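Engineer: Please find the structures below.
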Structure P
Amino acid sequence: MDWERLRIPLMLGPTLLVITVLFFGSLAFGLVQSLGFQPQIGNTTLTLDAYISVMFTGREAGQFWSGLLLTLWVAGASTFLSAALAVGLALLLRRTFFGKKLSVFLFQLNLPIPHLVIAIGMLLLFSQSGLLARFAGELGLISGPRDFPILTRDRYGIGIILAYVWKETAFFGIIVMAILQSLGDDYEAVAQSLGANRWQRFRTVTLPLIMPGLMSASIIVFAFTFGSFEVPRILGVQHPQMLPVLTLDFFLNPDLNARAEGMASSIIIALIVLALVFLYMYVSARTIRRD
């Protein structure tokens, strides 16, 4: 009996130990460096100068706050649009129709594609010198590539959002389709027999049932897009820059004193993500319980 209770913790112990050491060890190392501890260049005093410089007094303070707003906007819009689009497509793919297997395959096709490839694909397709702009020019829809809407490398992050929506919709869709498949049609059939129309069945039956999985996936996608740097680096502009790109610039600075500011920015990103995730979980849990 005692062995049965200890079997699972003992089996998970080595993996959890490695993950815990790597995660908290890296976090502690970053925190110490963000406080200015860099003995390799003679800095051994712990201070908050890097945080004050990044957020308030340094020349990058304005970039930090504008980057924070842009990062929140991109992460929030990407998460919401991906989730909404995935729910609609999952409900369509739930039905039986000719070519369903091919449609599901195409819907999930971009899952193994790296975000870096997605970003380059966005440039090739949606930039003012991309394929769509050239096709529109050849068809006479626009007089030249410069008349094509600026969808990449724009200051509002439209291209970044499109790239994330393109990539993350399939992730949401797999989760939603799995939930819908496990639920079956019984609940909706009962609601239909009671006189509920299609919208009422979706709002009062389907959406509350898929909401826990949808919320969990939203937390993952929001945290990822908030801290990712490769797509904003390729599709973003010099100002404003998303926080991960601004942090990367600190690390690429040949002046090692900027490393503390880079670590401070990284810790700020981590704290913001943790705070927003906990708030999101609290609000979603209350919403789910109320529904």
Structure Q
Amino acid sequence: MVDRTMRGVYPILAMPFDDDSRIDVEDLQREVEYLIDAGVHGVGVAMASEVYKLSESERDLATTTVVEQARRRVQVVINTGGPGTDLAVQYSQRAQELGADAVMAIPPAGAASVAVREYFRRISDAIDVPIFIQDIASGTVPPPLAVQIARESENACYAKVEVSPTAPRVAQAKDLGGDDLVIFGGAGGNFFVEELRRGSVGTMPAAAIPEVFRDVWDLYQDGRDEEATRKFRRYIPLLQTLGQGQGIANYLTKEVLRLRGVFKTANVRHPGVKPDELTYRELASQVEGLELSAYRAT
């Protein structure tokens, strides 16, 4: 039976690059430790990790590094979507071979619903680990289609809902899917509490403030909804700053990680919209005002 027990906070790792644009393995290992020390339930390598800018050997390096550093202390989800079904199947099989606990896939852009169903069916038939159906603006999977996929493909039992507005989309997926579809939120985690109220069981935010998401998760699980909401609202301006799109978001998330002592640099692979110096100063002021502590490995 496929694992349907994943719950909680699963941040998507930012991918650290050195000044020669190579994956900085040391920083990636430190980022995994930083997230585990913050109490997350899982980690992911996905779009916010610039996975689409990695060669196949780099995908292997990133997956192997994260899996080995996690050491089964948390679950690892790897994005294995591709523009073609055969490629997505190959990526998924390789991720499972390297130790991923689950994979996540965006359907090919513009594919008809019947092709999307076949895409997930073939991935499901090729592997033994769970699949997250990623519903994102560039490859939407509306709730009725996600539920249909889950009922046709045993391993495709999770959905990561990211198409705005996410809260009603989560509610519809939960209402239609019942127990057949396990729902996570995404889109930077900006509507984390609202999504929990509507049936999501977790979120996949960026890696900048994992301890905040874990604290809010714990409060909500304890039935302290109002307290969870109050705590989360304090960080919404920062999340809005970080959530300005993948181009600039990658720079800003990495800059927070640099300011917190996790990364040595905030390098992003081209293309991407690099922030100006005023934006960096504004971000540093937000981090200071929120009293986000520097990371010290335990």
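Engineer: Given 1.00 as the derived value for FRET efficiency 1/(1 + (r/R0)^6) of positions 123 and 235 (r between Cβ atoms, R0 = 25 Å, to 0.05), which of the supplied structures P, Q does it correspond to?
Structural biologist: P
Engineer: Sticking with this structure for a sec: Have a look at P, Q and say which one yields -23500 for helix-only ellipticity at 222 nm (-39500 (n - 2.57) for each DSSP H run of 4 or more, over all residues; to 500), as calculated.
Structural biologist: Here the read-out was taken from P.
Engineer: When distance in nm of label points 7 Å out along Cα→Cβ at positions 195 and 275 is calculated, the result is 4.9; to which of the structures P, Q does this value belong?
Structural biologist: P
Engineer: Another one. Work out volume of the Cα convex hull per residue in Å³, for residues 155-282 alone for each of structures P, Q, then name the structure with the largest result.
Structural biologist: Q
Engineer: Among the shown structures P, Q, from which was the value 1.6 of distance in nm of label points 7 Å out along Cα→Cβ at positions 83 and 187 calculated?
Structural biologist: Clearly, the read-out refers to P.
Engineer: If Kirkwood radius over Cα pairs in Å is computed to be 19.1, which of P, Q is the source?
Structural biologist: Derived from the structure labelled Q.
Engineer: Here Kirkwood radius over Cα pairs in Å, for residues 27-130 alone has been calculated and equals 18.7, so which of P, Q was it run on?
Structural biologist: The correct label is P.
Engineer: Here's a follow-up. Of structures P, Q, which gives 26 when relative contact order in percent (Cα under 8 Å, 6 or more apart) is computed from the coordinates?
Structural biologist: Among P, Q, the structure yielding 26 for relative contact order in percent (Cα under 8 Å, 6 or more apart) is P.
Readers should treat all values here as calculations from the given coordinates under stated rules, not as data from a laboratory. Bear in mind that the values here come from a model prediction, so they are computed numbers and not experimental data. Cβ atoms are built from the backbone, for glycine too; each structure is taken alone.
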